[in-house]
Structure P
Amino acid sequence: MTDRFSTARALPSRKPCLTAVLRMAGLRPTRQRVALAELLFGGPHRHVSAEQLHGEAGEAHVNVSLATIYNTLHQFHQAGLLREVAVDASRSYFDTDTSDHHHFYVEDEQRMIDIPASAVEFAALPAAPQGMKVSHVDVVIRVRRAG
């Protein structure tokens, strides 16, 4: 899937577009949110941890705390702009591709690789508890270099 913000870094005029997207998602386009949106959506689709984004923000001279990064990532996720992929209790990645798909997690590189939804098949899913429905299924297959 082509990222709708794929040219944001190349075109300074994308800032008004990102501002509009944030507003449409119900988020106030603060300076920090817009700057983080430029970092997240300004290139090809990717998976990023809060720590990685914090490092990129520092390199881009965006003064923002790690706590603000975490809050913003969770706000973007709740607004439907990002997909959160938890690989274990202490590590999550945020995916700029919100379409239906799954992931390989390369353990020794701490890196995510997309798997098309059509490449994973289920014979059956258990019935959801009474009064609930399945909203989505996340499959994370952990891999490491052989040898």
Structure Q
Amino acid sequence: MTQPKENDVVVLAFTGKLDNGEVFFVAEKDKPVRATIGNSDLPPTLEEAVTNMQVGVMQKVRVPPEEGYGPRQKDLLQTIENQAMVDSLKPTQGMILSLNVEKDGQQQKVPATVIEVDGAKVTVDYNHPLAGHHLNYEVVLLDIEQGATH
């Protein structure tokens, strides 16, 4: 049986879960994910596991936060005091807002999760919702398409 090598395209079905069992992503067999080995398409731990797999085999792989969405950064928490925003949006804990942020002189819309609402003060978190979490994958290698170097 062959295993994937550098430049091969792997076809994967997988379920991604957090440590608490919450599912954050599913790629079914009829809508798989395709990734090229060696292109940084997959986190290193997941890619290494896949390169040691054979077609049809399922493996469980745990990816650390540093290879996923990074660690949580406290400096990405911000408290905004804006009564007009509170009155119009009526934010609640867990709500995701699209806020304007200036980056490199340009205004950009960035998602932020509401952490707390205290009167006119809204504390938001600009971290990705999966930041700081280990990502647990149950992955099945469905197919290997050989790359040009074989």
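Values quoted throughout were computed directly from the atomic coordinates according to the rules given, and no laboratory measurement underlies them. What you are looking at is a predicted structure, and each value in this text was computed from that prediction instead of being measured. Cβ atoms are built from the backbone, for glycine too; each structure is taken alone.
Starting from the value 28, 19, 15: which structure in P, Q was semi-axes √(5λ) of the Cα gyration tensor in Å calculated from? List each step's numbers first, then the result.
On the way: P: 28, 19, 15; Q: 40, 16, 13.
Comparing all candidates, it corresponds to P.
For relative contact order in percent (Cα under 8 Å, 6 or more apart), which structure out of P, Q has the highest calculated value?
Details: P: 19; Q: 36.
If we compare relative contact order in percent (Cα under 8 Å, 6 or more apart) over P, Q, the biggest value is for Q.
Match the computed value -2500 of helix-only ellipticity at 222 nm (-39500 (n - 2.57) for each DSSP H run of 4 or more, over all residues; to 500) to one of the structures P, Q, and report its label. Intermediate values should be presented prior to the final figure.
Working: P: -9500; Q: -2500.
This figure was derived from Q.
P, Q: which one has Rg and Dmax of the Cα atoms in Å, for residues 29-68 alone, as calculated, at 10.7, 30? Each step should come with its number before you reach the end.
Working: P: 9.5, 25; Q: 10.7, 30.
It must be structure Q, since only it matches.
Please state which of the structures P, Q yields 3, 10, 13, 14, 13, 10, 9, 9, 9, 6, 3, 1 when P(r) over Cα pairs in 5 Å bins from 0, in percent, for residues 45-108 alone is computed from it.
Details: P: 4, 17, 27, 26, 17, 8, 2; Q: 3, 10, 13, 14, 13, 10, 9, 9, 9, 6, 3, 1.
Working through the options, I get structure Q.
With distance in nm of label points 7 Å out along Cα→Cβ at positions 21 and 133 as the yardstick, tell me which of P, Q scores highest.
Working: P: 2.8; Q: 1.5.
Greatest value across P, Q: structure P.
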